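Asker: In what follows, structures are represented as structure tokens.
Bear in mind these aren't lab numbers, they're just calculated from the coordinates by the rules spelled out. Keep in mind that this is a model prediction, so the values were computed, not measured. Cβ atoms are built from the backbone, for glycine too; each structure is taken alone.
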Structure I
Amino acid sequence: MSTRPFRFGIVAGLATTGDAWAATARRAEELGYSTLLAPDTLWTLSPSPALVAAASATRTLRVGTFVLNTPVRSPAAVAHETASVDLLTNGRFELGLGAGRPGGEKDAERLGTSFGTPGERVRHLAETIRTVKETLDKGDENAAGGPSKPSGPSELRPVQRPYPPILVAGAGRRILELAAREADIVAIGLGPQATEYDLATKVGELRDIAGDRFDRLELSMNLAGVGENLPAWMAKQLGTDPSDLVAKGSAAILTGSPAEMADTLLRRRDALGISYISVNGMFMDQLAPVVERLAGR
């Protein structure tokens, strides 16, 4: 189905020192990863400075948010940060947005903001995307061929025009409808219990919603684990024994030899169009042989 080349990203947000963070970014670049993606939580590094630092330590590595917790951020603030980070990373930024992860209300409470109902969060996400696009697009040349004067909350202009690629993550119907209309990249937000059938069903739903725009979307999924001997900490993170998930056919845990794992991803791309694969940075080295086989292919 998809003719898009594979690309791979790591999701990371912790480091003991600035030097350690820079080393993580350089290691990802050396191994052939396309992007370093930062989560947006109060127990990980703040995304914007972390991504700027990662880009400064590397030459070609792209950076992105995975994903911004938009309910706790104003649309204008997201637009300003987007322009700033894209400028400071020399056009290597990807803006990942979500309507709030499970447990995100605790961050909202600590920050003194309202998390809102699911419907309110989706509307806020839509407003955030609209504001980013309108604010950052104002610096492009006008129809007469002359430069238009930047306006809005920021005079900053991004390097990528009219704005950096926008990723929307989620699995609910309203999120998929929004992503189908507005996103460049859609991260299929299914949990680790989801099977290949579940994944195919969700991609099919997105295809029906997106219609003719489906082929313009880059499809992404995040792997929860890689390899046969998964670490014990995953059980707490996933809420179940990872081996049970593997036995039940979890699509989010990639197992087998590097060749077998590569074949699995090739089959998914052929059948579903998923070409952008991210993984927890803890599994960066385990997935590296697959990245070597498939990146850019």
Structure II
Amino acid sequence: MSRPVIAVMTDFGHRDGFVGVMKGVILSLCRDVTLVDVANEIPPQDVRHAAWVLNQAFGPFPEATCFLCVVDPHVGNPEQKKLLIHFPAVRKAIVCPDNGLASWVLQKHPDASAYAIENPLLCRSTAEPSQTFHGRDIYAPVAAHYINALIQNRLQGFLSSLGEPLPLSRLVLLAAGEPCRTESGRVIGRIETADIYGNLITNIPNRWLAGFEKRHIVVNQKPYTAQKVSHYSAISDGCHESMQLGIVAGSHGCAELFVKNGSAAKALSVLPGAMVEIWP
């Protein structure tokens, strides 16, 4: 087996040391692991953005990867379950709160097994876990123990020791809002997220927008015209519109709206979840 990985994703940032502390807890329990930061600048408490990032990262990582995901607006709430989700077909796991963070990955991998994290022996050995830092006291130790179980070939025993097995139907899942095409040729989808450049990433597959140079777009009930181009800087210099709005086939497999040398998120005043309608 190749060296296992714990891939860390949080909304903690890097200023206050929270991510480093979690890594310290992991290394105190499991030294034979590679630690990778997926993203630690998730917008605070933005579970939908975190779910999108996790979905993009899940496939490219190798087998024997545990995704340690701590974006939790309800940290400390005793009614919210803490999860380990195991994906046997790809030999990966996600450790996260039960708040919908794993929604998009579960759509692609419905054969997963979910467990509530209930065994205090698998948590950090302190008198009582903090109610404000479950990343340190619960999620990081459980991720480390999962990797140890993989290395020591005792995964089934570890999974059975976690807590109650949970049907996927009992997990919190985000509303999907799948894109659709009308008989008139219109495409209706939504904005999934905005990247750091302000590019608006939709859930509309790239292939749905093939064959047209100009597009009419309605976002938040406001109409726009966009030029379909091959890359961000390819908007024609002859475009005299005050806002050079473009559509590009995104690297994530879905169409992106962008503004040349600017931020589409700011120019269009759009937040993730907004509906978008596109037609030739």
Structure III
Amino acid sequence: MTTHIETPILSGPLIRQRGDPSPRQHLNTAYAFFERNWNLTRRYLGWEVVWIVYSLVNALTILFIAAATERITGQSVDTHFFILYLLIGTTMWSYLSAVFDVVAETIAWERWEGTIEYTLMAPVPRSLHLIGTCCYAVTYSLVRAALIFCVVAVMFGVQLSSANLATVAAVVGVGSVSVIGLAIVAAVLPLLFTERGAQMTFVIHSSLLLISGVYAPVDVLPGWLQMLAPLSPMTYVLRAVRAGLLDGAPPSAVLGDLAVLALMGAFLVPAGLLVFRTAERYARRTGRLKRSG
């Protein structure tokens, strides 16, 4: 006698659970990397305080130079405008460089923590890993830059009555995507070059500071450096944010910069993901997924 056992029919949600992860599971995976970065920040909180204090002192030093311009040169200068000009550059550089560093050091942190093998060999889509990291980078950098801006603005009595905050929000939102795309490409360097990759990333970071017009207009740079400035998304972010804060320019007045930033983001983010995946496969084949260089 044959016993017949009925096989239950799998419902839609159960099939999705056993097959492809649901959108909620994807969201949880990305958030896990966000939370992991937050836990690392808490773990090294002392160093975070050190770097925030360093950035704040650096900003104050630069603005005190602006405040002393009349005494130094003996000429009449619009000190308030000069201070605000440098404050925008300092704050935006604090934000954009922090976004770049957090994303670009993704692999470097894994190697420093000794978790690179576990993270990159885990069955987790790399896109979710990077999405969680990028979301944390933006959140962390916004809080850090806002803190520095508020402290410095109070100390120097900065007024933003004519500022167009809608322009600033639009530029920062679009510009952050393009900076993230560039940072993902830079994050590949510590993966390919275990000994010098982190140093190469820092060289890119420093070069962006030089060519992007953070503290001075790009026009004052030597000609060969001016040719490099358009390659940096930070150049367009700084120019458009200054237009919004200093001149009260509406978003329509910076559409050219927004368009360039949008095109950069549309190219750099997919290109960065492609480069990262290619480099990751190469690192696995050549044994570069090791904890130390």
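Asker: For relative contact order in percent (Cα under 8 Å, 6 or more apart), which structure out of I, II, III has the highest calculated value?
Answerer: Comparing I, II, III, the top value of relative contact order in percent (Cα under 8 Å, 6 or more apart) belongs to III.
Asker: Let me ask you something else. Matching task: 15.5 is the computed value of mean count of other Cβ atoms within 10 Å over residues 157-164. Pick the structure from I, II, III.
Answerer: Source structure for this number: II.
Asker: To continue, here is another question. To test your reading of the models, identify which of I, II, III gives 23.9 for mean count of other Cβ atoms within 10 Å over residues 101-108 when calculated.
Answerer: Only structure III yields this read-out.
Asker: To test your reading of the models, identify which of I, II, III gives 40, 19, 17 for semi-axes √(5λ) of the Cα gyration tensor in Å when calculated.
Answerer: Computing semi-axes √(5λ) of the Cα gyration tensor in Å on every structure in I, II, III gives 40, 19, 17 only for II.
Asker: Taking helix-only ellipticity at 222 nm (-39500 (n - 2.57) for each DSSP H run of 4 or more, over all residues; to 500) from the coordinates of each of I, II, III, which one would give -13500?
Answerer: I
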